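There are structures below to look over.
Only the coordinates and a few stated rules stand behind these numbers; no lab work does. These numbers come from a predicted model, not from an experiment. Cβ atoms are built from the backbone, for glycine too; each structure is taken alone.
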Structure I
């Protein structure tokens, strides 16, 4: 093992000793109760299988047959989740062939950040992760199930489902992906049209045509944002089948993978004779493997919160120092938009997960002594699934990259460190996604332009007041303030300024997610403005310095001057109501800082 990977892992293990022990004890206690539905009364059971057919009722009455609970995020508005419509019937048929039963235990909400971007509904996005976690728990709380299959892909959905499932960590659990849509127009062209629209050079009709040519069919969006980062991390953690993340939705291979996963989770149940509960798969080493994969590919900054949150649900305490130290050691081996021009289909064609896993293992960056849904170790994750003579098989994966403009070996990386930097200084702590930022743009020292809403920037741009070196400071965008919506409206404007030759950067207590691009930024700043963070005291014209090379974030204003300034007060309270936001006031007030996972729900150890 790489010594830094080993060092950070051991630190996490030591730090988590008490909370992890409590979690595992709770899961053992749940497992020791025997087959869950064996504890139910006759009335409970009658309700639980009332809608089943005669054969399934007979199987459920036998405690030697497994019952698999399906948690689905299906809706037909999300392109990534639309293929899930037919999955429950397919899963039920597959598990029946191995003498088991499956029931849809429940559905979870699945909102699309792409639809709500810049809209009031976006302020429910991060909060939806907590609702998804709770909805997953509600579905599994019927205690009818011996294993779990989870259908989910996108942004807050997979992390929320995993958080909820970990409360039932005594159950074997697998995720089933559905795959990305075919490639649309080149990402560079999409970005170009967005910038031209921000500049007023093209109209809404041209912009809509470009967006529709990019997001054009069923399947996951093809850029390397949070959805595809989720898939990569979950696969490297051993929670879904090797090589299954980026197989297209249509075709025999996707069908075969879904059938195999349905049967495989039955084999992992107590009835299947090879009991592997979720709590044993998601351990400290699996969490580190997920982080390493994220860093090695320049994945979404959202995962700096989500991994912290679902790790905590398993009793594992991870912080941004761990991310930073790992990032310094892990080479960047992939270039996928917004970190390059390729999309996730190009990554898959270049060798994809099989080659990525192989080269990271060879470099000593991944722990191989882990449990997965297909056995011990990650060796099978270096193989590729194929349908041969009508049968699903795993064959030897690529021995070298098939396109080194997209995916490289660890001995010849795009850069020697990962795509993430910890930013800290008197303005607080945050993260910066540097994998897409050119080296010459990573250090900016300039006057602050302070706004309290992302929509304000367009007016300043149109007026020409941004034609200068500047650091845009967007405050009041943290979890407690307004639910921490993504600030994508800023990207085309800042990108246009950078293209004009100005040195620009972004500092915010909000987030930018996996679509963060070529402009340097410090996001997720904690403490947030509403919690008294210094970001709330920044004024127009203050000198701010962002150095992503050294991780320094400094407000160059004297302590004496800052003491005279009043604490930030949220001026616009419109985000407290409308679009359902009033329903979430209680959850919003409970949010932890982003470094603590931006969690509004508690783990068992925090309640005792």
Structure II
């Protein structure tokens, strides 16, 4: 069974040539992200991912996390790997220096996090949730909460979770019923149950800091009455040492399709005396604060889609190189060849390769825009970049994770019957990838957010500006000769036209018939993802061709052009059909009476 190898060459290309690492390093607070430092960070991360995390992926899946008497034991090797992970400073990579972090830009941490997710999806979820909790506390926590929790969370000594979902609520957070009763000392007692809590209980860290949504006695109904609380597994003494065990326990963990080594906990708060919690920010603003975590997590989950594409591709490619079967097509009596020589296998591998590169490029570009939105000196530039990030986060989350499932499924197909056998590892990638389309908001939730909050609310202004950037590439593509660039230009132009037509329809229809617009929300999200990915692939092809024209003999660059051509012919070509589903497909979605299902 092959192990993960970090695709450093493509990561460096996406960071430097597409995301603009040099420009990010010029932002205030990002000056340390020099090319040499970033290369060193990526190389060390690759060693950790390949040497520590990847070898635990298969064994962790087979053994799984185990619950016993309200405690969870992680699979063999995970506790030791996490200690090494924290001791090596990886938990602090993107955190602010004030709390012991290294303060590197998001675009750098995105590349590093992709490696963790490809090497070991289950392991990567623990630092993902902790990072979101850290960000929420940094932005909304009191000075006392920050002083008590942040340094130890940044160092990795303590981990974090977010507790939203309840058995009767699901994705409907307005239905949250966990209650918070104020106490004389300013704390609260929390009573309720939460489900689907990733790493809600484990044995890798000394303390677990739960961020919990609950209602105070005077809270109004609906989402306007939700507050956010810090509820630690162990209470913290004034000197920072661990105190008494809090009344917050894992009563069981879920038995899941995939990510078996990641404990998905059912958490009970206050079954005995009440779990002690501390208000974060102001009462009744909890959902607003939780969205800070959710947006960070949604981008991180989008990277899981990128990682699934890459890991499934690597395993399928390696298998296709080694698997000897049949003679070359059209050759009678010849020797049997590796299946990578067969045209349909080659088509599948090119699909996998092109999706991995397109989803990665888009995610890194969005991460760089986030850095500009946070750090740029000019307010208007910050605003413009934030609008781009807000538009694209649902796409990075929704399209990338849907792509991850598709590509992992193709990986099973490349393996043939052996792909259905667990020992090859291909099936695990498919099982693990499926959850990424669901948690932190299903693809449908991402799509509704995209067409409603991110497009209709502003009349499609940001989408129009993105489309203008896409169209601006046409003149550069027109200057290139040859069949590859002719195809890329033609397919991209048609895809952008389809996106513009569908986008205008969504904005015009949303206010008049929200059900019709919502019926095409997921096809529109996929359309935007495919075209945005094609935009980045076209940019990559232009940059790569310029390297070739300048005399660079690295085969990496012509491969970039060919991969962009394949993406144009086989992926971008589907844009018109998706646009038609958006603009013409609503009637068929809603026409059948529910009794006829």
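Supply the structure label, taken from I, II, corresponding to FRET efficiency 1/(1 + (r/R0)^6) of positions 125 and 333 (r between Cβ atoms, R0 = 25 Å, to 0.05) with the calculated value 0.25. So the calculation was done on I.
A value of 0.9 was computed for distance in nm of label points 7 Å out along Cα→Cβ at positions 453 and 485; which of I, II is the source structure? Of the options listed, only I reproduces it.
Taking -18000 as the value of helix-only ellipticity at 222 nm (-39500 (n - 2.57) for each DSSP H run of 4 or more, over all residues; to 500) derived from one of the structures shown (I, II), identify that structure. Don't jump to the answer; show the numbers that get you there.
Values: I: -10500; II: -18000.
Going through each structure in turn, the value belongs to II.
Using mean count of other Cβ atoms within 10 Å over residues 413-420, single out the structure from I, II with the greatest value.
Top value of mean count of other Cβ atoms within 10 Å over residues 413-420, among I, II, belongs to structure I.
Taking distance in nm of label points 7 Å out along Cα→Cβ at positions 85 and 557 as the criterion, the top structure among I, II is I, with the largest value.
Quick one: FRET efficiency 1/(1 + (r/R0)^6) of positions 53 and 181 (r between Cβ atoms, R0 = 30 Å, to 0.05) came out at 0.10 when computed from one of I, II, so which one is it?
Numbers: I: 0.30; II: 0.10.
Traced to structure II.
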